[in-house]
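What follows draws every value from the coordinates through simple rules; no lab data is involved. Predicted, not measured: the structure shown is a model, and the values here were computed from it. Cβ atoms are built from the backbone, for glycine too; each structure is taken alone.
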Structure 1
Amino acid sequence: MTVYETARKLSKDLIDEYEKTAAKAMACLESGLENALTILGLPERYRTRLRTTNLAERMNKELRRHEKVVRIFPNDASAARLIGAILAEKHDEWQQGARYLDMREYWDFKMKELENKIKGKKYTNVMSITD
């Protein structure tokens, strides 16, 4: 059984158990379940990074730190300029520095997934995907 199938089974069991006592909560869970399980289609390495909000929290902390230096902004536009400058600086750092997610690994994963699908369906007249 895959991780996705296990998660679906556990959620179904949970919904069945609490449907009568917490109907609204279970309806909410059921309506958003597929979106929440989307991450299970990614490799494990990506799941651990994408399931948390650490990156967003770190960015907010950095913005607050700069905001405390200025203390009082003369208008909304000046606050927006400061935030824009900080975000542009972070963008440049991310473009030049170490990657938070290495997309080569992701594309290797997708290629293997595609190769497995092709092998499983026994396509004819299909050229090799890899060189």
Structure 2
Amino acid sequence: MAPVVAGELAEMDFGRWEGLAWESVPREELDRWAQDPWGYAPGGGESAAVLEARWRGWLEEVEPAASAQSQPVLAVTHAGIIRVALAHAGLRHRLDAARAAIEFGSVHEFGFSRSAGELQRAAS
């Protein structure tokens, strides 16, 4: 498989918050996002639920082709996508996943069980 840039793996769209220092974001907006990270769209951008739908679309497209060719898939992505994958794999509750610290440059390995239709974390 040749390398492909997948827009679906881009970080969450933070809308008008993009490029701002955290101190510049109104406290009440940060508090609303903290209360409902899966439903609230920070800065009018994407909610975690929308990010998850975007990621799931990518997974549903890539997994069958990779499985058919017995090829692993390497995805270089952002913390938001990794958090969504952790929640989808059932390794973290959604709220815990949304707050999980994802180290810069960290490696997370997942496997897909076609028979179970589930994503599973192999290693971290």
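Of note:
- For relative contact order in percent (Cα under 8 Å, 6 or more apart), the highest value in the series 1, 2 is held by structure 2.
- Ranked by distance in nm of label points 7 Å out along Cα→Cβ at positions 87 and 111, structures 1, 2 are led by 1, which has the greatest value.
- For -24000 (helix-only ellipticity at 222 nm (-39500 (n - 2.57) for each DSSP H run of 4 or more, over all residues; to 500), calculated) the corresponding structure among 1, 2: 1
- Among 1, 2, which structure scores highest (criterion: mean count of other Cβ atoms within 10 Å over residues 47-54): 2
- Distance in nm of label points 7 Å out along Cα→Cβ at positions 55 and 103 derived as 1.9 - corresponding label from 1, 2: 2
- Source structure (of 1, 2) for FRET efficiency 1/(1 + (r/R0)^6) of positions 39 and 79 (r between Cβ atoms, R0 = 41 Å, to 0.05), computed value 1.00: 2
- Which of 1, 2 yields -0.56, -0.73, -0.82, -1.10 [log10 I(q)/I(0) by the Debye sum over Cα atoms at q = 0.13, 0.15, 0.16, 0.19 Å⁻¹, calculated]: 2
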